[in-house]
Structure formats: C-alpha cells, structure tokens
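Asks: Below you'll find a set of structures to go through.
Read-outs: derived from the displayed coordinates by stated rules, not from any lab. Quick caveat: nothing in here was measured; it's all calculated off a predicted structure. Cβ atoms are built from the backbone, for glycine too; each structure is taken alone.
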Structure I
Amino acid sequence: MTSAAFDVLGIGNAIVDVITRADDAFLGAHGLVKGSMMLIDEARADALYAAMGPGVEISGGSCGNTMAGVASFGGKGAYFGKVRDDQLGEVFGHDLRSLGVSFQTKSASTGPATARCLIMVTPDAQRTMNTYLGACTGLGPADIDTSVVATAKVTYVEGYLWDAPEAKKAVLKAFDAAHAAGRQVSITLSDSFCVHRYREEFRDLVRNKVDIVFGNEAEIKSLYQVETFEEAMEATRKEAKIAVLTRSEKGSVVIKGSETFAVPAAPVTRVVDTTGAGDLYASGFLFGYTHGKSLAECARLGGLAAAEVISHVGARPEQPLRGLI
C-alpha cells in the first residue's frame, strides 16, 4: 500500500447554499415540507429564490461541508464534484481550496449552471432544503482520479449521488479503486427520502461494499423498515461493518459487531440552525478515525463538531475545530 496523501476523499454534489430565515407561513405558502430536502428544477429554483428574504450564500453540499470540517480539524482532504465554469462554480472551488482541501475536478464548459440549495431556516432551527442539482449531475466515472482514491485513507460519499446514474457509476468506480488499494470507503444515507428511493441498493452497499455507514435515526429506521431505533440497531449490527448512528440531542451510537458505543451529545448553549449537523458530525468522526482514535472518541469529536455548527447560521464551522479536540 502506498503512503496516504489524504485522510479523507469526499465525493459529493458540489452545491452553493443560499440560507435564509423563514416562518411556517412561508413554507405553507410555497408548498414546502418542513425538514425535508426536495429536488427542484431551474424554474422552481428561480421562483423560490425571488420569494426568499435576504440570505447568506456559501459553498456547501453535504460532502463539501464534511470536507470543510475535516480541514478545520487539521486533516488532509480532497474532493471530487462537478461545477460549471460560471461564477458560482468559481466561488465553490475557491472556498474549498482556501480551506486547504484539494479540488481538481474539471469544470463543465457547457450545460446546466452550478447547483444551488435554497435553505429556509425556521425559528425552531429546522432547515427545509430545495435543491437544484444543475451541473453537479454531470459527475461521472471520468471525473474519478483513481490515483487520488488510492492515496486516501477513507473515501466518503453522499447517498444523494444515487439520484444521478452517472454519479452512481462514479462512486462505484471509486469504491473499487479504494478497496483495490487497501483503503476503506464510507457512505452517508443523506436523508430518509433518499433511503426510500434506493433502499435495496443501499442495503446491498452496506452488506458488501461499505466499511462505515452514517445515518440518523429516521434514516436507519427507514433503511430497515422498522418502528424503533432499537430494532434498527439490531438490524444494522447484522449487516454493517461499522455503523455510526446520530440521534440529535440524544447523542450518537456506534456499532461494530457485538460492540456498542453510546456517546452523549456535546453541550450547546443555543440551537440556531441545524443545517450541516450531520455533515459536521461525519467530519469529526472521520478525522478521529483516520488518526487512530477509538470509536467512542471519534463519536465524541463528531458531537463536538455538530454542536459548533448548530450554534450559528450556516453549515460550516465558524471557529477552527482543532481547538475543540
């Protein structure tokens, strides 16, 4: 095995987030389901953007946020994702590189614009996301540099990528390259709607290809079609090598074979915006994992990162996470 150039390689939908505050009446008026992530077309994206109040625009995407967190902890990261050669595409690439994350995926010169996610944050800190995928759906096998994959300790991907057939092929190519190089792979289930769309494929991945699976309580119950978290835990234990399950204020549970590590949530003074909580949890866990920490300590670092990001608006850390270790 060659020496590792990167701790984590992320593969995800390269998206610029537009975050604004909204109330329940706004959600109702525009037919939005609180707490969900809906895919929308360009016309719907333009209409919602016009109706939204003032917002904060920052590079995002679930996996992009995770890679920003890994870098904030002091880890070495790389990222594969597709943008267009437009203004938002330039912003996305600059943001990641400025954090120290390697981003070399070639921008598309034709086709849809760079993706954006319109995020409405309600007073209860719930986020409702409407995503125009645009250029990021152009990610394909040709964008996977297997030489980079081979030098990353863990390749981490979004379940959302299953919405684009070519992106799914790209992920499977990366998984095969990682395992051929003796590396590990990880996936986040992304959201319960995503799990519902690809339940059997995700279960096959967990059984046969994935070394670490991330999911929250709703996602893991959806994956195994059970009513309680305890039932989901036992179903996961039978199939996953390592499962990392988050439970919001109840903390998180890590399962490996017969072992179970339950870690309480990190304290947070005030919950402002839950956007990115799961993404940043994954960054802390993966940073710890690629630096030889115990599974319980990995979970603790994940909880610290999640607590930091929910204490302010936006899905990326405002203070260096390495200071929280």
Structure II
Amino acid sequence: MKTKRPTVRDVAREAGVSYQTVSRVINNDTHVSPATRERVMAAIESIGFRPNRAAQIFQTERSHTIEAVIFYGGFNRFLFEMAHTAHQLGYHFSISAISEDEFISSLDSASSRFVDGLLLIPMVELNVTYDDLQRLTDGIPVVQIGAPLGANIPSVIYAQSLGARLATQHLIDLGHRRIAEITGPALNYDARDRHLGYRDTLRDNGIPAGQSIAGDYSLESGYQAMATLVESGEPLTAVFVANDSMAMGALTALRERGISVPDDISIVGFDDIPEAAHFVPALTTVRQDFNLMGKTAIEYLVRLIEDEGAPIQQTVLHPKLVVRGSTAPPRT
C-alpha cells in the first residue's frame, strides 16, 4: 500500500499552528516569529513533509528555477559551477539544448516553463537587442555568456581580444616574425575577437599578418588547418591557435610530419583546458577561468531576479597567459 504524503494541514496539527502559518514559513514570509518558525520546521522534519512545488509556484509566482539555453555543441565547461552556485543561492538549475533555428521559439516559450531567469550561451552572433529579449521572454531576466565587448545587454564575457594580444605578443617577444593563425568559426563572437587581437598586435609591432586558416574549434579542424599551413610551403616559425582543442590537433599534424615543437614551430593555444598541461609538449595557452565565469553569471542573474533595480551591465573578465613548453625563440 502506498502511504499518503504528509500535507500542510498535517504539519499544522503537529506544530499546533494554523495551516496559513505553515504556508508562510514555507514561503519565507518575514511575518512569523522565530519561535513559531522553529516549531513549524521541527514538525516538517518530524513527519517528513515535502512542499508541493506546483502549489508554491502558484502562490508565489516564482519557481526558483534558472534555465541555461545552450546551442548544440556549445561550451559546457562551466555548467557544473553554474549549477553549484544556483543551488547554493536556493535555485533549481535546468538546461535546454537547442539548435540555432530553435532560439527564438525557445525564448518565446520560456514563461510557460516557469523559469525565473535565463542564461544564454550562444555559439553564433545573436541578431537581437536587449529589448527584443525582454519582449520574447515576457520580461524574464536574462544574462548572456559571451557577447560583443561593449554590448548593451546583461552579460559576462572574457576580454578575448586581450587574450589574443597576450598570446601574439608573447611570440613576438620571443623573436618570432613569421606567425600564422588558426582561427575559430567566423560567426562566433570569441573567435572574431581573438582574430582581431592577433591581427592588431602584429600591426602594432610592424609585422605583416601571416596565413590565417579557419577551423571550427574541433581537434580535427586544428589538424587539417595545420596540415594546410605546412603544405602551403609558406615559411613560418609560430602559430597562434584559437582554442586548445584545435592546438592539440595541430600538434599531431606537426608530429606526423616530423616537425618539432617548439624547436621548429612554436604553438600557443587559448582556453587552458585541463588537458593542456599534459599535451606533448605542454601547451602555452591563454587561461580563461570557466568556473569564475559561470559563478559570476549565476550571481548576476540572481541579482536581476531578486532586485528589479539591479543595473544592466557587462562584466568583463581578464584572461592570463600561461607559458609552458610549446613556445621558444625561433632557431633563425
């Protein structure tokens, strides 16, 4: 026989209070004395009561749920930290994986999913304004991870161009003058800014830009791009690679062709994924702290949810260069 779940009225009887008082305690109403609150909480624990989530949503018009909207194939390294931070702040955390074509409909239906806030993690440029987002979501607070620098939208980003400048300047300071590039996909915010940082740093140092081959952030595309660079016959002593996965593929392509890193060609990656320190050789790269990014985004979203006066702003985090064994001065 299935036992009946304890109800609010069962808690009220156990605690010797009205069921309205139990409801106020469950919904964190401040108009309850500490002694009464303690008695109700003890009764809840004693009889094993679990609040009805649907009823709570109906009463408070709040679900205490945050949803991350992620494009298929998206960047998921910070999901654990986002979920952890959300739970610490008293929120449930859910994920919607969508295609680019589903983006508008996903936002348009967000209010029917009873979420209090949305995290947007796009892989391509979103041609919508903040006003568009507010209209589509019926005013649900939104924070975007990854956006153009200076965008007028609640967002948390890393200074991608700065990271590319650090990487490229490191190669120049080592003495490299023939520096090629493997970029990320052209429609990606971060890839575009990394390319601009690379190009502008070369220009500022009076060095012509080298060959630029586009990848898609995958290991295989890094392998193919590096093969193309080598087989072109154009002289080069260093390559800036727009992410660590492509850098790993690039290292394999060079190793198969008997080209030594860093003796023949130096390689710099971007992201500092956990595996980067264990590449052969260990990868010089630009570090982004994904845990910090996820934590910052959740904390900002909760502020927007709980404080209607919270400012609309863009938080810009600064990357750091991590020098390892894949870079060295050129031989000639």
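Asks: Can you tell which of I, II yields 25.8, 86 when Rg and Dmax of the Cα atoms in Å is derived from it?
Replies: The structure behind it is II.
Asks: Can you tell which of I, II yields 5.2 when distance in nm of label points 7 Å out along Cα→Cβ at positions 34 and 282 is derived from it?
Replies: It traces back to II.
Asks: If mean count of other Cβ atoms within 10 Å over residues 10-17 is computed to be 28.1, which of I, II is the source?
Replies: Source structure: I.
Asks: Suppose you compute Cα Rg over 2.2 N^0.38 Å, for residues 162-233 alone for every structure in I, II: which one lands on 1.08?
Replies: Answer by label: II.
Asks: Let me ask another. If distance in nm of label points 7 Å out along Cα→Cβ at positions 90 and 106 comes out at 2.9 when worked out from the coordinates, which of I, II was used?
Replies: Structure of origin is II.
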